[in-house]
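**Q** See the structures that follow.
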Structure 1
């Protein structure tokens, strides 16, 4: 995990309510690669001979990798897509293209925030949403990976929440060149990187993890990675076609079915839905294995209008 106790970012082990820190300037990213041996050695050092020990409540938890080399978000749960289309009044029979390859988009590494950081609404958005997802962190790089072997390149998992401005998404989709400002304001990672040796065996990357989401203390979604249409192995194999995955890259699972407010829309016009996030709302993602993120939504910063548009 990564944290700040007031003297800059540090890396350590979160265990038993304590943070067992490694010497600065060690970063989690610098410990990846080498088939996990560096990370395992660092964990032993943090447990047996830490540079400092602090109560977890006395530090600010950062995203495990505050600035990943790259961020990609897949769409491995096709039932999530059906749920969104159902809420929008669209037919839920998916075109064949969705079963040919997993879909993904590139996220913004500069948008990554920590597990308890406040999240401002995206500038200009009135339809702000969260997404309940799991992020796989690449520990060992590779290219043109085979789907039966790609999951072995995952060093661990963490929560992944790509906060979404649904009104901006409508514009992005109309422009037709992929996600733009809809997904550009915040991506939550955390609270820690849970390494694969602490997870149930999952050769294909369908880890048996229960996850849930709550808004203002009320649970609104629950699911598991076992229900994906595309496994992490298949997703990593696809995104590595013709390009390199490198240690520290983060790849999201896509939204657990029901794990966003869009799927709860019950009006013909999504702008009429009254359930969108508002300043002061508290969003929590929870898992017995991955831990918990808890974040407060804040007002959007002002929008500087463009000279010839919006």
Structure 2
């Protein structure tokens, strides 16, 4: 488990991280989200002892990183995929890391096989594509078979098959009872990968919740209902104080409505009481991207100009 308590990092009058407190629990993938400049990388560096906090603590299974003996056996981290001497082969790089932590050399070939790099293990890392470098970085995180894993943008440079493989691999690691923390800007991918989210903005905690709760908090409860008696249904719903909007996908042949701030059960009960036929009744769920943009909008450090559909700016 990773425990962060009151973690703060100040550079002069500016706080890159401001009194953060959260836990990263084993057994699930936790997504670490925030706009650019939110303090995600700084937080991860403090967890790993690469930066010293101005205040607060970050511990791994109850200990600071510096207190861990043979830390690669406890923690694996991928913060920078290109942090490899370009003239070293993938195998030499991993053998050097293994030797520093008393890890058998045989483990090197095992992790190269796990990440699909066995065939290029003797090639210089400087010749690797970004996707191959990401796989080598992942191999390094797994070298000591650690209980805790941290990944910063692990899918950069990967093709769709590689992204899917990384997602399933991280979920497999979590299912084995490991603690997995993943920072990423690919929100559609995080929606499929993570179960829990820690969201920060301007160094402060915005949310520490499940993916479903985060999306629901932003989008609210909306129900889509389709009926050949749409007018009667609208009247019945509004008479119960519900807000009803037109569904953009509604057609004359198949009219549908969006009911805000309610549940499918409530809409179904009202329709039944009024003997109104329903052809569709479904809860509407927003996307993680929409929820993220709504809840972190005030925390974005830099805003670009708008672009209209004609290609102009405003």
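Read the figures in this text as sums done on the coordinates, not as results from a lab. Not measured: the values here are computed from a predicted model. Cβ atoms are built from the backbone, for glycine too; each structure is taken alone.
**Q** Where does the value -0.88, -1.09 come from, among 1, 2, when log10 I(q)/I(0) by the Debye sum over Cα atoms at q = 0.15, 0.17 Å⁻¹, for residues 139-274 alone is the thing being computed?
**A** The correct label is 1.
**Q** For structures 1, 2, which has the highest computed value of mean count of other Cβ atoms within 10 Å over residues 11-18?
**A** Top value of mean count of other Cβ atoms within 10 Å over residues 11-18 goes to structure 1.
**Q** Also: A value of 2.5 was computed for distance in nm of label points 7 Å out along Cα→Cβ at positions 75 and 267; which of 1, 2 is the source structure?
**A** Of the structures listed, the value fits 1.
**Q** Can you say which of 1, 2 returns 15.5 when mean count of other Cβ atoms within 10 Å over residues 67-74 is computed?
**A** 2
**Q** For the read-out Cα extents along the principal axes in Å, a value of 59, 42, 40 was computed from one structure; give its label from 1, 2.
**A** 1
**Q** One of 1, 2 was used to compute helix-only ellipticity at 222 nm (-39500 (n - 2.57) for each DSSP H run of 4 or more, over all residues; to 500), and the result was -4000. Which label is that?
**A** Values: 1: -4000; 2: -9500.
Only structure 1 yields this read-out.
**Q** Suppose you compute relative contact order in percent (Cα under 8 Å, 6 or more apart) for every structure in 1, 2: which one lands on 24?
**A** 1
**Q** Which structure, out of 1, 2, was distance in nm of label points 7 Å out along Cα→Cβ at positions 51 and 179 calculated from, if the result is 1.9?
**A** Derived from 2, not from the others.
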